[in-house]
Each structure stands twice: as C-alpha cells, then as structure tokens.
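Participant: Presented below are the structures under discussion, each in the form of structure tokens.
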Structure P
C-alpha cells in the first residue's frame with residue numbers, strides 16, 4: 001500500500017466517453033492532493049475513441065491506474081478492486097459525478113474509522129431516512145435498513161484489508177451482483193454504517209444502453225436468492241428476509257410499470273418476467289404492487305396540474 005494513499009476510486013467501464021470524462025473531471029476538480037487518492041479504471045469495452053482519450057487524460061495525472069480487461073460487465077467491478085491500493089475502496093459508477101466535497105469526506109472517513117473498520121454503504125439519499133450517517137450494531141439490522149438497495153452497486157464501499165480476505169477466483173461471485181456478495185461478506189462487525197448523504201450526481205442516461213441483462217430474472221430470482229442465502233445461513237432473521245423480499249417486489253413493480261406499462265426506453269432484456277414466478281414471487285403479487293405504483297403515478301400527475 002502506498003504511503004498516504006487513503007482512497008481508491010474504482011470505476012469499471014465499457015468506455016462511454018460522454019459519461020466517464022465528466023465523472024473524472026468531477027473528481028479532479030475537487031482540488032484534493034493526488035497523493036491521497038487514486039482512480040482505478042478497468043475497461044472491458046471496445047471503444048477505440050475512449051481508449052485514445054483516456055490515455056491522453058492519464059498523462060495529466062499520475063494517480064490513475066488504467067487496465068483493459070475481458071471481464072464480464074459486473075465482474076469488471078472485481079477486476080477494478082483487485083488493482084486498488086488505497087485503504088478504502090469506493091466504487092464509482094461511470095455515470096455518477098462526485099459532488100463537491102465528497103472526496104474529502106471519504107478521506108476523512110478513513111482517518112476516523114481506520115481502526116474499527118465498520119462496514120459502510122453510501123446510499124446517496126435514496127433511502128427514506130434523513131441524509132446523515134446511521135449506525136447499526138448488527139448485520140441483521142444493516143440488511144433490513146438497507147433493504148433492496150443492497151443490490152445497487154453505486155453505494156458499494158469496502159476496506160482494502162477486508163477485500164483481500166475474499167476469494168481471488170471471480171467464479172466465486174454472483175455474475176449480476178458481485179458487489180452484494182462483497183457487501184455481505186463481513187457479518188460479525190460491531191458497527192455497520194449507512195451514510196444517506198448525497199455524494200454523487202447521476203448523469204442522465206439518454207438513449208445510451210445502460211445494460212442488456214435479463215432484468216426480471218436478475219431482480220426477481222438472483223437477488224432475492226442472495227437474501228435467502230443469508231437467511232439459510234442464519235445471518236439474518238425471518239422478519240428481515242420477508243421485509244427485504246417484499247420491498248424488492250415493490251422495486252420490481254416500479255420497473256414493470258415503467259418498461260412494460262408505460263413502454264419507456266429500455267436496453268434491458270424483459271423476456272424473463274414469467275421465469276421469476278413460482279420462485280419468490282407470483283404474478284398476482286406483482287400486479288398488486290404495480291397497481292399501487294399506478295395509483296401513486298396518477299396522484300403525482302393530478303398534483304402537478
């Protein structure tokens with residue numbers, strides 16, 4: 001580990017120029033000493049324009065690690081973590097700019113917590129709790145309060161020491177949710193933290209493809225299976241399992257309403273909907289949640305008039 005290197009900002013990407021470079025500018029415009037952090041970029045794309053531009057960008061900054069890889073889309077995240085050298089590894093989505101001051105906050109977190117090393121997740125204001133740090137004394141409470149957002153890679157953070165304990169073989173990780181595997185690896189810590197303050201600003205997706213995986217299989221089968229595994233291992237309570245799986249169904253209902261009812265632009269594979277029934281969810285259960293989403297949408301529309 002390099003002396004003084006506090007934070008590794010890890011950005012796996014497939015090389016979308018319009019996203020990556022604004023994110024990089026948001027990092028370096030914060031004026032933080034480049035000896036305190038590094039940026040790790042692992043590129044599994046084939047965009048030659050991006051590859052040319054990133055090599056030019058690297059010439060301006062000595063603290064960028066850039067590597068090309070053939071890793072699958074989400075496993076690319078693991079490849080970026082393997083190259084990190086900072087005390088704290090923070091995932092950076094290639095479409096989310098850092099807000100002013102957030103890099104310094106990450107560095108301050110390292111200095112405050114490096115001894116006890118709590119598990120931490122940055123939920124970026126998406127949770128229905130106030131925008132501050134919330135501490136939990138058990139893994140069960142952490143999983144419950146984080147709810148289905150544990151499937152969201154953007155909040156992912158791990159101490160370098162903890163990552164080095166994990167399997168080196170990428171086949172040990174779920175191909176769709178490797179970040180969730182990592183987040184749930186440490187289950188006996190004395191402290192778990194959810195920081196709900198806003199540290200990222202998302203760049204609008206536009207018409208650029210965000211992903212092409214089977215959306216309903218991913219969130220209707222793969223993700224709840226990870227939660228089920230926690231229950232089977234007796235790492236969480238039945239109450240927490242039921243709570244997270246139910247909240248996750250509400251999330252799926254929102255996706256169904258957006259992409260299947262309103263027909264919004266979508267690059268995902270939507271063909272796996274029927275394949276998720278009979279595992280954790282039923283068609284009737286989903287449609288009941290979709291109806292609730294529809295009612296909320298109508299109310300929002302009427303209130304805007």
Structure Q
C-alpha cells in the first residue's frame with residue numbers, strides 16, 4: 001500500500017509539472033504547421049477556423065510578420081472586425097518597409113471603415129493592453145514572477161485577451177529567462193546547504209512551469225524540482241514523501257549524487273537505516289558519509305564491530321590507501 005501511495009503521488013507530481021498552459025513559443029506548437037493548416041482552411045472559406053490557426057501561429061512564433069496579415073485577412077472575412085483591424089495595425093507597425101505594405105494598408109483602411117460604419121461598434125478591447133504591458137514590465141523589474149499582478153499572470157492575461165505582436169515574443173523570452181534564473185538560484189542555494197523556507201523551495205516548480213509556458217524549457221527542471229520538493233517534505237518531516245521525491249530526482253539526474261544522498265537521509269529519518277546504507281553503497285560507496293553511517297550502524301550491532309568500523313573510518317580518512 002505504501003509503495004502504491006508513493007507511486008500515485010509521483011504520478012500526480014509529474015502530471016502537475018506537465019500540465020502547463022501554453023502561452024508563447026514552442027510550448028504552443030509549430031508555427032509553420034499552424035500556418036499550413038490555416039491556409040488550407042482559408043482556401044476552403046472556413047475563415048473563423050483559419051483565423052484560429054493563424055492566431056496560434058502568432059503565439060508559436062511572434063517574430064514572423066506575415067502571419068499577422070494572414071490572421072487579419074481571415075478575421076476580416078469572418079466578420080471579426082475589431083480583431084482584424086488590430087491585427088492589420090500590428091502588421092503595418094512591424095513591416096514599415098515591406099513591399100506588401102501598400103496592399104495591407106488598403107485592406108486595413110477598409111477594415112477601419114467597416115468598423116466605424118457599424119451601428120453599435122464594440123468597445124476596443126486592445127486599449128487595456130497599454131496598462132497591462134506597463135504592469136508586466138514593472139513586475140518583471142521587481143522580480144515579481146508569481147502570484148497576483150505578477151509578470152507571469154500579466155503575460156497570461158495579455159495572451160488570453162488577444163495581445164499580438166513581435167514584442168510578445170520578446171516579453172516571453174525575458175520572463176522565461178527570469179523564471180529559469182530564479183528557479184536555478186533556489187536549487188543552487190539549497191544544494192549548497194542554505195536553509196530555505198518550504199514555500200521558497202516549492203516555488204521552483206511553478207517558476208519552471210512559467211518558463212515552460214513561454215517556451216524556455218530546461219532539461220534539468222524535472223530533477224531539480226523533485227529535489228527541492230523533497231527538501232520541503234523533509235522540513236515538514238514527511239519522510240516517505242521526501243524519499244519519493246529524492247528518488248525521482250536521482251532517476252532524472254543520475255549524475256548528481258547529492259540526490260541519492262538525500263534519498264538515504266530521508267530513509268534514515270524514516271527509520272530504514274539498512275536501506276539507506278544500501279542506497280549509499282550503491283551510489284556513494286567511497287563517500288565519507290557512507291562510512292559514517294556504516295560505523296554508526298555497526299556500533300548498534302555490537303561494540304567490537306562498531307570499534308572496527310570506527311578504526312577503519314579513522315585511518316582510511318587520515319591515511320587513505322594508495323591507488
């Protein structure tokens with residue numbers, strides 16, 4: 001039952017890490033694929049569906065200006081006038097010297113005229129983007145990356161509300177870099193032995209998630225978040241959950257032997273000293289900490305055996321054998 005419970009916990013943890021909300025960049029998908037599908041739908045006169053594909057393409061790669069005019073044309077024919085006019089504006093701003101600009105400018109003028117001719121023109125939702133952009137950069141400068149009014153939440157609002165433009169990609173890159181840097185700083189400090197509060201340790205996971213949402217993936221994120229979550233569980237004296245997290249970390253990054261040591265530490269705290277020594281013998285055979293645990297356990301078995309292990313530890317440390 002214990003192993004099944006730990007397995008469920010790890011599965012939930014892994015799913016939680018993978019369940020990101022794709023916002024910008026590679027997390028959204030392949031921009032070329034979206035454009036290809038959008039073009040097919042446009043040619044079939046399925047303009048609303050085509051616009052949806054082109055919109056995804058602008059999220060996957062905000063730096064490609066041509067996608068904005070494709071989006072604008074599909075939205076215009078789908079009678080999405082407010083958003084079409086906005087997409088045309090974004091395109092025209094992004095390509096001041098493009099040979100296609102004259103045609104796009106004429107189409108943009110047509111869109112604006114149609115919008116003004118509406119009997120009851122809808123409120124322009126893009127006006128809020130100015131304030132939201134300012135909030136994003138203010139939060140980013142203050143390194144407020146998570147929580148209400150944070151850089152991540154503000155960018156998420158911008159994306160969900162329809163913000164467009166190459167600047168979106170630049171904002172996403174800055175956020176991804178900041179979130180990754182903060183998460184890795186927490187990992188580095190924890191690995192160096194700094195005492196960190198559980199909430200700080202657990203903040204690394206959402207920071208890495210934010211980075212993943214904007215396309216800044218990290219091959220080390222899974223192991224590092226598992227390790228930090230394990231430290232938080234150690235602090236809460238949840239030895240078994242800590243062991244499960246450290247096991248996940250060691251599996252994700254076998255080269256980092258400290259993960260194996262902390263797995264052994266969690267086992268010791270849980271009263272499973274023999275299993276802890278087995279772990280250390282397998283992963284850290286020549287580490288002095290392994291010898292200390294072996295000597296400690298030997299003392300518990302018998303004074304003579306313990307004395308022998310202590311002598312071995314003392315002299316192997318003071319006079320290590322020649323190789």
Structure R
C-alpha cells in the first residue's frame with residue numbers, strides 16, 4: 001500500500017518560452033513548443049514519490065496519445081497508477097507561456113480530469129495509507145467524497161485549493177491541512193491578503209471553519225504556518241529562478257513526504273520550501289521536481305536566512 005494517495009489531475013503541459021506575455025490581440029514569437037507531463041495532481045504525486053515515499057495516483061486520462069505519455073511518466077517515477085482510469089475523451093491539457101523572468105501564464109483544458117467521479121474514489125482502498133493530497137482540477141463533489149472517505153479511514157487530509165474557487169463548508173470541515181497561496185486564501189476568506197499580517201488574519205478566519213492547519217505559500221517569502229497554537233513564518237531559500245511552474249506542487253509534495261515520515265509541521269514546511277525553491281531553478285513542471293538526494297544536498301549547503 002501507499003503512504004500517500006493523490007486524487008487529482010493529469011495534464012499534458014504544452015509549454016513555450018516567450019520574452020514576455022502577449023497583449024490582447026498581439027502575436028509575438030517564442031521558442032520551440034515543448035510537451036511536458038503536468039497536472040497539479042500528477043505533479044504532487046511525482047514530487048512526493050521523488051522523496052522516497054510510496055505514492056499512489058487516482059485520476060483519469062483520455063483516449064489520445066497523451067494518456068500513455070502521462071502514465072508511463074508516473075510509472076517511471078515509481079507512482080502507483082492502478083487507479084488511473086482511461087476514459088473516452090481528450091486528456092487534460094495546459095497551455096503555458098513562460099516569460100523571461102520565469103513567471104508563467106496558464107490556460108487549462110480539463111478533458112478527462114472533469115470526469116473523475118465519487119464512484120472512482122469509492123473503488124479505491126485507503127487502508128494503511130497516511131495522507132491524502134487533493135487539489136481542485138477535478139470536480140468539487142469528487143474532492144469532497146475523497147476527503148470524507150479519507151476521514152473515515154483516519155488519513156490526514158491535505159487540500160491545495162487551486163485553481164482558486166469558492167468551496168462548500170462541508171469540504172473545509174473535512175480538511176486537516178489547507179495549503180493556499182495568497183490569492184487563493186483571499187478568495188476563500190473573503191479578506192484582502194497583501195502581506196504576512198493580512199495572511200495571518202485570513203488564515204485564522206479559515207481555521208474557524210474546521211480546518212486544523214493553514215499553510216500559506218508566499219513565493220520568495222517562504223510560507224506562513226498558522227494553527228490555533230502557533231503562527232510561524234518560515235523563510236524560503238534564495239535561488240536563481242528559471243521557471244516558477246510547479247513550484248507550489250513541489251512544496252506540497254515535499255511537505256507531504258516529510259509529514260508522512262512523521263516530521264513536525266515546521267520541519268515539514270521547511271522541507272517543502274527547499275523543494276519549492278529547487279523546482280524554480282529548472283524549466284518545466286515535473287522535470288523541475290527535485291529528488292530526495294538533491295534536496296538533502298541543497299539543505300546542507302543553503303540557509304533559509
């Protein structure tokens with residue numbers, strides 16, 4: 001059995017580097033198009049598996065050529081794909097433009113990801129697993145059922161509320177650890193999030209809805225850990241940024257793997273920050289996700305302060 005179960009999306013990322021983002025109605029030239037494995041669910045599964053933690057993926061791919069491409073990539077990263085189903089549709093895709101500063105702009109086409117159902121969740125065994133990782137690139141009702149089933153079996157439920165959207169109270173009440181970025185936290189809390197103090201205020205509002213822990217990812221400023229007992233900003237690591245795609249997924253996969261190894265919340269956040277920082281130093285989504293040896297070497301030679 002797997003220590004971590006990831007229920008979420010699998011996408012083929014169609015990526016092009018460009019000197020800048022085009023303006024409306026404008027055509028500009030970019031570099032050669034690349035097809036790279038992606039999807040928040042698959043990214044987080046690979047990110048965790050590369051830290052040496054047994055990881056399983058549940059989701060759907062389509063009937064096109066992208067499906068084998070994505071499944072073979074998961075298997076090569078030692079992710080259990082026995083609960084990834086094929087459906088008669090297009091595989092999920094993401095159109096990604098990366099500018100000269102490493103920032104990205106993304107348009108999603110859900111495809112098969114939109115067909116992941118609560119019945120898919122009910123068919124999977126959660127026995128002997130420790131953590132469930134969820135995102136919002138599959139239907140919300142399926143995410144809710146997964147959180148409920150995980151709670152029934154005693155798993156820790158981690159939700160990355162991305163892409164940002166309003167969530168039912170019942171879902172938040174079944175989440176142990178919520179990991180939003182600043183814009184996602186602002187949407188969920190209904191409060192402006194412009195700096196660390198405002199992020200703390202918004203996170204504490206979310207705690208009142210039943211979530212036990214909120215970890216706000218702050219990009220180059222690290223992450224903010226908020227529980228009823230503590231508030232702690234964990235600094236990030238200075239690196240040369242090449243591409244920010246999947247940095248958040250690297251953080252979450254690293255955090256989850258550390259948590260699955262029974263590390264403390266603060267230790268796990270620091271480990272996640274290292275994974276996220278390393279991911280920004282390489283191009284692409286899953287190709288940028290570091291392995292355990294890379295992270296451990298990085299932590300020996302770098303300080304967060």
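Participant: Given a value of 3.7 for distance in nm of label points 7 Å out along Cα→Cβ at positions 46 and 62, calculated from one of P, Q, R, which structure does it belong to?
Facilitator: This figure was derived from P.
Participant: Please compute FRET efficiency 1/(1 + (r/R0)^6) of positions 134 and 230 (r between Cβ atoms, R0 = 25 Å, to 0.05) for structures P, Q, R and give me the label with the greatest value.
Facilitator: Largest one: structure P.
Participant: Now for a different question. Check the numbers for distance in nm of label points 7 Å out along Cα→Cβ at positions 70 and 278 across P, Q, R and tell me which is largest. Display every interim value, and only then the final one.
Facilitator: Working: P: 3.7; Q: 5.7; R: 2.5.
Result for distance in nm of label points 7 Å out along Cα→Cβ at positions 70 and 278 over P, Q, R: largest is Q.
Participant: If mean projected area of the Cα convex hull in nm², for residues 174-269 alone comes out at 5.5 when worked out from the coordinates, which of P, Q, R was used?
Facilitator: Corresponding structure: Q.
Participant: So Cα Rg over 2.2 N^0.38 Å, computed for just one structure, reads 0.93; which one of P, Q, R is that?
Facilitator: Details: P: 1.01; Q: 1.42; R: 0.93.
Label of the originating structure: R.
Bear in mind these aren't lab numbers, they're just calculated from the coordinates by the rules spelled out. Computed from a prediction, not measured in an experiment: that's the story for all the values here. Cβ atoms are built from the backbone, for glycine too; each structure is taken alone.
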